[in-house]
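Nothing in this text is a laboratory measurement; each read-out follows from the coordinates by a stated rule. Note that the coordinates shown come from a computational prediction; the quantities given were computed from them, not determined experimentally. Cβ atoms are built from the backbone, for glycine too; each structure is taken alone.
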Structure 1
Amino acid sequence: MANKFDVLGIGNAIVDILTHVEDDLLQSLEIPKGSMRLVDELESDSIYKKLGQCIECSGGSAANTIAALASLGSKTSYIGKIKDDQLGAVFKHDITSIGTEFNTPPATSGPSTAHCLVLVSPDAERTMCTYLGACGQLNENDIDEDMVRASNIIYLDGYLWDPEPAKAAFRKAINIAKEAGNKVAFTLSDSFCVDRHRNEFLHLAKNDIDILFANEDEIKILYGTDDLDQAVKMAQSDCEIAAITCSAKGCIVTNKDNIIAVEGRTVPMVKDTTGAGDAFAAGFLHGISQGKSLAECGALGNLIASEVIAHLGARLDINLKSFVEENT
């Protein structure tokens, strides 16, 4: 009997609050243009009060991947922690409205729902101030065991490896997936994240991860080498499948028998690279779910990523299934 879900995402549940700002506001707030920094709730509230009209939409790296997967036609579900507040309602509405099953119980006390203030300058540069709030409170009790068992692939966001309760939740989900004979996919997420948790991530790669996602910098940091070819071969040895994005050059994908370079796509105007890795993972995992070859999965990942970077924001408001049919 086929599983109910193609991919289950587990990661940060964040609401993006987007607004246009002038450069002089960033200067007055003493926020470096183009930066991404963590802020506490008090600082986030202080910045928010100085902003004009805003648009709110759900975000978070793994959630962006799941949203794109749903748009491609995959059967999706998500686990992430929100609070029972206004932004929590926004996150739940957005992710369920695209057909993704999301039933993680919201927190009734403690930090508010995580949010990211996305300040867009006139030149389209994005400056981000992120308050992690409730999403870091994810714990083992939030893992829906039936949902994990019913998912062909679980996709884990390395950003959420910092809090110990969330790490325990990940380990629980990995164990359940393995026992059920399902695949575990993991994204290294960020170079700093890899640097903080290198030994643990290496252990995961060698023992638990079936499908590893990384960019060039992340994979080299993971394997402690400046030689990309060497890092790719080490990932090939450790994981059933590895997918390494190489910016405009495309990607490198591996299995136990092959290392394949997949050429990137030309983008006439790059507007915003935020979410490119999330989009690539969506295209790649959709290809895996459809039984496509590694090269086809890499090409599909490149296609979705190339469309995202041609727009502002990490999510597309187009039907990706139709887009793929028109462009392949």
Structure 2
Amino acid sequence: MKILFITSNRLGDAVLSTGLLGHLVTTAPDARFTIACGPLAESLFRAVPRVERVIALPKQPWSAHWLTLWQGCVGTLWDVVVDLRNSLVSRLLPTRHRAVVPRPLPGRHRVEQLARTLGLREIPPPRLWFGAHDLATAAQWIPDGGPVLALAPTANWAAKTWRSDRFAELARRLTAADGVLPGARVAVLAAASERPQAQPVLDALDPARRIDLIGRADPLQVAACLARCDLFIGNDSGLMHLAAAAGIPTLGLFGPGLPEFYAPWGPRSAVVTTPVSGHALMAAPGFNHRTTGTLMDSLTVDAVVSAAAALWTRIDGLSE
């Protein structure tokens, strides 16, 4: 059986789609997979069981990347094509069965929406597959030696970004003697291009306890590092979804954005939001996701510390 799985160009959405892919891996044990995704998400799929090919599709002018995908896939008779982009190309490929993501339903999380593609009643949670090299690399960057707090202080919009000085204060309070992770090391994560935004957080930390993971790994290796951490706190971003999929307690910080659709998924996850809803912030006059500066200032350090403590207490309850 040959399955073509077409998923997102964006990292976070690609992570959220891995639950649906995992369902197919489990329920179609004889299947061989070809996965089409954006270049940033490519590494997530390299260790998927029985994957034959991962096709990275950089965006091209006039949507020519879809023509590239069609040319690379039209010579195969597919048993199943799963198209989470609702693209024309999936309708032009020879296949015995086609499943296209349906129109979104109001108030339903993206993971739930994706499950509707295959008519699933049980929602498969996002998941990750690691190779031996990924795990070994993560063990080198985050060696054993006590708890680790992971911070992701960047996002793809400046408006969604909590200020670096607040992340630094948050780390100080959470790793203090009376914090939820006393004496913990602190890992700071961001893309290489985001170092100017993340560096102030790193600089504010005790050099003996900080771990610099800014731009040092591809997303799958980053996820393997996150799996070795004890708590993640970060802005609404692909890193937030990676942390939740890696299975660690994950607290997402939301201002502009839609937590009802894009909160980190799973029982070990939570969100804390600005007092004004994301809908209201994005509806304000002059809002532009490309140019508007941070709209996260009403989210206090106290609020995030309290939310982290509540999540930590809840996780302790789940593990009992």
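Given a computed value of -9500 for helix-only ellipticity at 222 nm (-39500 (n - 2.57) for each DSSP H run of 4 or more, over all residues; to 500), which structure among 1, 2 does it belong to? Each step should come with its number before you reach the end.
Numbers: 1: -12000; 2: -9500.
It must be structure 2, since only it matches.
With distance in nm of label points 7 Å out along Cα→Cβ at positions 20 and 148 derived from the coordinates and found to be 4.6, which of 1, 2 does the value describe? Provide the component values of the computation, followed by the final result.
Numbers: 1: 4.6; 2: 3.1.
Answer by label: 1.
Check the numbers for Cα Rg over 2.2 N^0.38 Å across 1, 2 and tell me which is largest.
Details: 1: 0.95; 2: 1.01.
Going through 1, 2 one by one, Cα Rg over 2.2 N^0.38 Å is largest in 2.
Can you say which of 1, 2 returns 3.3 when distance in nm of label points 7 Å out along Cα→Cβ at positions 116 and 236 is computed?
1
Taking 1.7 as the value of distance in nm of label points 7 Å out along Cα→Cβ at positions 100 and 180 derived from one of the structures shown (1, 2), identify that structure. Don't skip to the end; give the middle numbers.
On the way: 1: 1.7; 2: 4.3.
Label of the source structure: 1.
Between 1, 2, which one scores greatest on distance in nm of label points 7 Å out along Cα→Cβ at positions 12 and 244? Each step should come with its number before you reach the end.
On the way: 1: 2.5; 2: 0.9.
Top value of distance in nm of label points 7 Å out along Cα→Cβ at positions 12 and 244 goes to structure 1.
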